[in-house]
Structure 1
């Protein structure tokens, strides 16, 4: 299987195809999230970067497909998709559950040597080996909705549309099953560097849990703390875009600017 540089598939979404770009950013959405969450990133960084956004089964146009409720199996599928892309210097970017998925996908890519990432940017998630005994997946529908409200990660239009919300709940529950049952050995490490991002009032990540990501890389490590909660990205898009651009420049091995964003 080979996926062309301008092509979208069930798994791969390109909102602004950029076949001539020589660097790639791969985005991994959060639990219950969909590819459209990263639409602003794609529009900002393309066409200078080939922005690929992943779409997991069980949501939006893949609603009728069963969710994959095991992080390892889902990472296997995502790695297969990324390995089918042309080889370019690549940066992985994941938010919340997506950060864990990006890490596990990076492990698989490094093992094969195909599209091994230059860097991982992990946002809004504690380190893979840090476990909390959480059971959101076992709550009733109202309990899951309460969790989403606490994180403020679901569009208010969804909360106001009972039918839409009920359609989304199976994917949300499936994703929580995947992330809450996931475990990672403390000695699992990437060769590439890791940069972790968090909001200073995120109720699901402490600075200590964030710092534990450093034990999972043999490469450079950095942290950035932004004002805001679990979905701080929405309030700091330009700063996060600039950070991603910096990683893309380093992946390319050049200096300069991409689309008016300063490297950093």
Structure 2
């Protein structure tokens, strides 16, 4: 039981139309290479230091040109799409950093709002206070897809293993992680955290990242990759725009979980 998947890396800027055009080209490449499911990065439609610009493109759930474009990409390419993240309007006047999933008919089948918000002073100079502009999500999201039972997380969520265990408790076999890790934190921790979350949970991890220089003071690490449930790297795209493709062997994963039943040995 195997399935082909793709993780797509971008260097998004402030131009929404150009970013969506770039995403569409990469998704077509993934579909032509046989991918059944593809993952786009965090902030897929816009990376900007100007919050007013981000607010100007934010949409209401279920309506707006960004959501329409992403749905059309899934339908046109006949693949399931974890559509990175986009800004949606929250009830409290802030935004949500939202990951939508579309099936291969372009129907939206899941929504995940990023739970853990990035309020830190990054070693190296970047300062982020995400909660000033974004409302946190509250719900763990896991759904059935043609390539397995899929959990959703976003970027900073990677540092919170309890979220990943909650997804496994709901049957997750693979986890999609759109991200825009800073270059400093990515260089230090990105791969080791991805591998840890895969190993701890005997899950595939599909991590799609932003990877390059977006504007002055904002550089992302990239290194989009697919990690297997034993922690083994299956595919990697290191820098700049591009994609990485991997074949997931869910039969081998189930055999691994039976032979090495670490999840059944939990006592807390």
| query | One of 1, 2 was used to calculate mean count of other Cβ atoms within 10 Å over residues 184-191, giving 17.5; which? | reply | 2
| task | Looking at distance in nm of label points 7 Å out along Cα→Cβ at positions 32 and 56, point out which structure of 1, 2 has the largest value. | result | 2
| Where does the value -7500 come from, among 1, 2, when helix-only ellipticity at 222 nm (-39500 (n - 2.57) for each DSSP H run of 4 or more, over all residues; to 500) is the thing being computed? | 2
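Every number in this text was worked out from the coordinates using simple rules, so none of it is lab data. Because the structure is predicted, anything quoted here is derived from the model rather than measured. Cβ atoms are built from the backbone, for glycine too; each structure is taken alone.
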